[in-house]
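Chemist: Take a look at the structures below.
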Structure I
Amino acid sequence: MINRDGGIACYQQLSEILIKQIEEDVFRSSEQIPTEMELSKKYKLNRHTVRQAIERLKNEGFVYTIKGKGTFVANTKISYKVSRKTRFTTSILDVGLNPDARLLDSYEISAGSELSGKLNIKSSDKVTVLEILRFVNKMPFCHTTSFLGSDRFPDIQNHIRGNFSLYELLKKHYDVEATRTSSTFEVSMPENPDMDILQISPKIPLLVVKSAAKDQNREVVEYCITKFRGDICSITVDFNAEGR
């Protein structure tokens, strides 16, 4: 129980109790922990103190919060394999977890100097931008911003339905066999939009992967920036795998 005369802040004591329970599998991976109200009643603490304790657990990667649903025990690191033909759905299914994807937004912009160089198009050409949030076991896992030439992939956003694979969509509707040709890895701290989208605290780092893909004729078809949650993601680069 909580010792109010021990010189250790109550929220720190509660966070240590919860951490111990997680480590001892009282609360298992992906399992919901008690609500703030339940913890407040059980340990006779005010809601603010309980919230501080949970915030510490979030900052240290023990739990994550899904808005409107509650706080859950974080998975151990999820292994994600990057290869020439990486498919998010296949990669996640291969490690025994459930993938999902949601199109957050789609819009069109002018290529400009930077994207025209990435996509090998004119700076005045239009580019379709797809903002995609991907989940693992219903937990936000990564946020991808994909850039594709609008002339080559007209109305691509209208083909997106439910849990989708972008590369499978390109193959089915545009006869394009996309293959990853390069990836650059960086680490950065999240900004406000990242924290909101991925439901993380400002102390959780992001693994940012910038990739390019070409088609079967070696023409560039996509440039994308993916931000992975650093608290739950472990990336393996497979130089030999052809993927599926």
Structure II
Amino acid sequence: MRLYRFFIDSKAVSGNRIIVTDKEVISQMKKVLRLKTGDDLILLDNSGKEYKTKIQELGQNLMRGEILETSENKNEPELKVTLYQALCKKDKFEWILQKGTEVGILEFVPVITERTEKLGLNFERAEKILKEAAEQSERGMIPKLSEAQNFEDVIKNLTGEKILLDKSGISIKNYTLTPKPYTLNVLVGPEGGWTEQELKVAKENGVKIVSLGSRVLRTETAGMVAVAILLNR
């Protein structure tokens, strides 16, 4: 039987006991999922640890539980991917956060490009989307969402392996990752695509240009396809 999963504050864990005071989490347990005393669930402290816990008390403002088993989450990919996603409309960007979390992305960085659309992203809502997607997909950590950065600053400050998705690049089938353990930075352009100047700057700074094929994918689709391919090699 699949147990419900909730991310909690690491300070809630003390020895073999867990005390949750997050009102939103408690409300979801009681009112939405109808959990009760004696039920088991999985609690996560966002460090990669999982705590199988039995509810001992579930009130209006507090959940007290006994830890039955502690284990390491096995659903975090070895390949640590940061997605540098060109800003797009709010609903599309929220979809990227949700599906990217499910796919296995570790961090999201909104990028301002020459052809960027206005974002209008609500960071509080975005954090909630990341948390719920991480719980649903049984991940051990909630991906990080960073502040928006200009394309030029991103390119100049990127370290480690980095690729930019564009039709003009080498096929992703022929792209070889560095030996494990490794990290990867993936840059995805806006709806209108990268400008010639942006591609030039990327190449001059050691960014590999990689293609997903002859078909042109939407900005919200491209990153998901690329990361899914690379994480499942």
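Please treat every number below as a calculation from the coordinates, not as lab data. Remember, predicted model here, so these are calculated numbers, not experimental data. Cβ atoms are built from the backbone, for glycine too; each structure is taken alone.
Chemist: Comparing distance in nm of label points 7 Å out along Cα→Cβ at positions 28 and 196 across I, II, which structure shows the greatest value? Could you put the intermediate results ahead of the total?
Modeler: Working: I: 3.6; II: 4.9.
Comparing I, II, the top value of distance in nm of label points 7 Å out along Cα→Cβ at positions 28 and 196 belongs to II.
Chemist: Suppose you compute Rg and Dmax of the Cα atoms in Å for every structure in I, II: which one lands on 21.1, 72? Working shown, then result.
Modeler: Details: I: 21.1, 72; II: 20.1, 61.
Of the structures listed, the value fits I.
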